[in-house]
Structure 1
């Protein structure tokens, strides 16, 4: 153990002697330490710069958010959105249950087809989708087939377009065979409510 200590002490004394005797070694060590210090300062400067840019960006974003929050047109936009929602709800068909909804669609479409003069109409009202809870949006799909006459077909499309309730045409097919025929896939958009619309 004592020999190990003596060897370590001897090694240390030799290194100290070399440090004192060799100017190049001292110069190289000081140069390395200076370079490491400069590198550390550069890293700190880069970190401070990135932090400063981050704070400036956060401050700019906060200023923009404050400016947006202080503007008064948000309430106006909320009122406009409520008005649009009320208009959309007014365009939805209403019925207290699925059976009356299907009956309303059948009756309304029968009248429109007769007024348009579609020859040999066949109307198939499918069971509604998602017609359950009060206020739930639902969709009733209808398949309408009949003979094709351009004037009656045009009148029917005009009636579908001009109705105040929401009816969408999902697909339209006109077959030009021996007996021209039409095949329309319609969707009636409902909101389950307390009263049915004519």
Structure 2
């Protein structure tokens, strides 16, 4: 039983990057101000390393540990459902670029590229899954309603504006549309 070897390669690399970046932050090799994505810092001050740091920045505090777990398990589901690694890399690249563009236009507060990417992967894997989620009260719901409920809750409580809430699911939905609808209609296979 090889636990580390059983984890798919992209998930293993992303999980290792998250742990190493959080360790560097904990040891004060880097500060949060060095790794958080900012359109102004990247494109005006030419701090391009933030684009890489932002992917791996998912804070591993006790209250946010579930966020990293859901993000990594969603990537693992996507990776296991995609046979060709080049197509998987193309999906991740599409998500990454669309998230960077969405963050540039919506000015998301506090969230990093990694957290937004995890949320979009959760939405995409939930949308693609046909298995219902069993809640604590023995009610079965479609899995897609869980991330949508979370985003709706963040919008209704005033944490996010409407455009910011859309940016948490729109790139994942565009990827689903390209992957499912476009491949069936036009033969574009991503």
Label whose coordinates, when distance in nm of label points 7 Å out along Cα→Cβ at positions 14 and 78 is calculated, return 8.4 (choices 1, 2): 1
Given 2.54 for Cα Rg over 2.2 N^0.38 Å, calculated: source structure among 1, 2: 1
Which structure, out of 1, 2, was distance in nm of label points 7 Å out along Cα→Cβ at positions 22 and 70 derived from, given a value of 1.5? 2
If FRET efficiency 1/(1 + (r/R0)^6) of positions 46 and 94 (r between Cβ atoms, R0 = 30 Å, to 0.05) comes out at 0.00 when worked out from the coordinates, which of 1, 2 was used? 1
Name the one structure among 1, 2 that helix-only ellipticity at 222 nm (-39500 (n - 2.57) for each DSSP H run of 4 or more, over all residues; to 500) of -18500 was derived from. 2
Computed 3.1 for distance in nm of label points 7 Å out along Cα→Cβ at positions 62 and 102 - originating structure among 1, 2: 2
Re distance in nm of label points 7 Å out along Cα→Cβ at positions 54 and 174: value 6.6 computed from one entry in 1, 2; matching entry is structure 1
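The numbers here are math on the coordinates, done by the rules we state, and not lab data. All values derive from a computational prediction rather than experimental measurement. Cβ atoms are built from the backbone, for glycine too; each structure is taken alone.
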